[in-house]
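Read the figures in this text as sums done on the coordinates, not as results from a lab. Bear in mind that the values here come from a model prediction, so they are computed numbers and not experimental data. Cβ atoms are built from the backbone, for glycine too; each structure is taken alone.
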Structure 1
Amino acid sequence: MSDIILHHYPLSTFSEKARLALGLKGLSYRHVIVPVVSPKPDQVALTGGYRRAPVMQIGADIYCDTHLILRKLEELVPTPSLFPNGSEGEATALSWWAERYVFMPALGFIANVNSDLYPDDFAAERKDFGYLLGKKEVAPLFNRYVQQFVGHTVWLKSILADGRPYMLGDDISAADLAAYPSIWFLRKWGPAEAQQWLDIASLLPWVGRVAAVGYGNPTEINAEVALEVARSSTPAMLSIDPDRDPTGLKAGMKVTVTPDDVGRDPVVGMLLGADNQEVIIQRTDPRAGTVNIHFPRVGYDVVEVP
């Protein structure tokens, strides 16, 4: 198997989740720092237009979205598990909640209290993604973001209130890695008093335990090295039945794969296989060569191109 290459940037909460997952697995890997805003020509050469971070590369296979990245890591390195004691369904559902409903209030809160963190080009691109982060746009929403963040973290505190070390009990899981980054982001980029405003003091022991996982053993490389790895590699054999798509799509069709929430950049390719958990398409790029691009099924629209 080729080395894992993580394409990410330090500010990204979703990249933080992936970094911690690699750390939990105790992995050595290479990583590429991608631009925070477009253009992202090197990443797009690998992904066909998918701009979000992180992306995980293994040879000529490209994995988009942390839900799928964590599932692939679990497949490659089963222990220690991201889904201990058969908890994949519970951990994934909690991850979905944390990322869809806790992340945006945290992002909006920081946009109000540390507006210099987001340069104008970042705010403009995130507006295209559906996030309002410009100084004038976020000011009227400040109270909403505070209310939403505090309301959701009450549930997190309730989960941990019985003294359990992690959200699902004695063992850390994907749920912890998904819920942690929003609080990491607030503590890293917000003023010290933000912890009092948002009443997160009781969560700090849990925060410390998750942070202690670390990032594994990363080695930084540049994007050209990653592109050469893709060009010189052959995509792995399919890991799913090519004709198990629940909507009737068949291998060989030309399709678009598009996030169903924000950053709705369609990726066009030939469908290799799809089931109720994963979609795999293939495309060829002059810089990256022929690559297989993997997406989770939940959270993405897959449509045949007429």
Structure 2
Amino acid sequence: MIFVDGLPFSLNSSSSSSSSSKSQPSDLLVALMEHQVLVSATHSFKSIQERKVSASMDSKLITSSNSSRYVYLFQREYATVDPSLVHYVGTDEATTCVGVVIRNRKNGMTSVSHMDSPKIVDIGFYQMLALVVDHNLDAGLDVHLVGAFEDVSPNHASGRSISQGKRDGYSIPLCRKIVETMQKRPEKFHVKTLCVLRHNTKYDSQGNALPIFNGLLVETSSGTLIPASFDKTSRCPDEIVRRLRVSSSHEDPSWQGKLLDTYDTKTDRFIIAPCSWTKRLVQIVLSLQSLSDSEILASCSTSPLAEGPEFVDNERRSAHL
């Protein structure tokens, strides 16, 4: 169940929404987006200067033994960490994806994911919560959602409910599914940050919508959330293999509906769980080598106009593995 400002949240309790026995997940999302406590929290989050993370330069992320104190997550990955072992968890490169943070208030256990599809939300929450709640459904869980800019025209998603169908783009269905899942689960989710959709959208000089923030960094000991971006030195380990794994997981039955395992909480080790690699995927990857930059953007991105400058290069490096 969702809590805001310490109180259970429902459409009936929301001053910005009228009660209805036929309430839809889209109505719940709209009401949360309009809740003044969350609007204020989002403004506060947006006032924080984005942290540019570089493992080669940022001494705060490195221990005296020169071993990493942080876990970086690529698309569709998740990790649950013990704050006594891992100080920071982060992700970036999110346009229509959502960075999800769930932190146990009592013991600081923190799970972070980079969700990219409504299809992985239900099982994904189960995966994230397995070691965070530890069978205690009364545990207070702080939740932060960052990403998923408004990738459709506001005219298509305005008013008291968010439009359905193809005009929804990618961001709205994902955000809708996340809040729906939290509301129907028995755990107590205290939503602290909801920097998604219009709250995470800006426009360039040509009027194209762009995300304000593409990433986040959470300090596990305090739960502090920071807008963040990462350079190539900090997107590790095994960057290319993990990027390829995202593509292969879509056709691997063993990963259907699941987030990708990346880090083992109990052993404090990166363990990149394998995925199968099909002949069709090999052909797709090989075909990318002959495409222009614009064709790669059109073929590989859900939001070609909103991708960062490294997107095409990352795709080309993956295709040449």
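Of the structures 1, 2, report the one carrying the highest value of distance in nm of label points 7 Å out along Cα→Cβ at positions 117 and 197. Write down the numbers at each step before the final one.
On the way: 1: 1.1; 2: 2.3.
That would be structure 2.
With distance in nm of label points 7 Å out along Cα→Cβ at positions 37 and 173 coming out at 3.2, pick the structure among 1, 2 it was computed from.
Values: 1: 3.9; 2: 3.2.
The value was obtained from structure 2.
helix-only ellipticity at 222 nm (-39500 (n - 2.57) for each DSSP H run of 4 or more, over all residues; to 500) was computed and gave -7500; which structure, 1, 2, did it come from?
Working: 1: -11500; 2: -7500.
Here the read-out was taken from 2.
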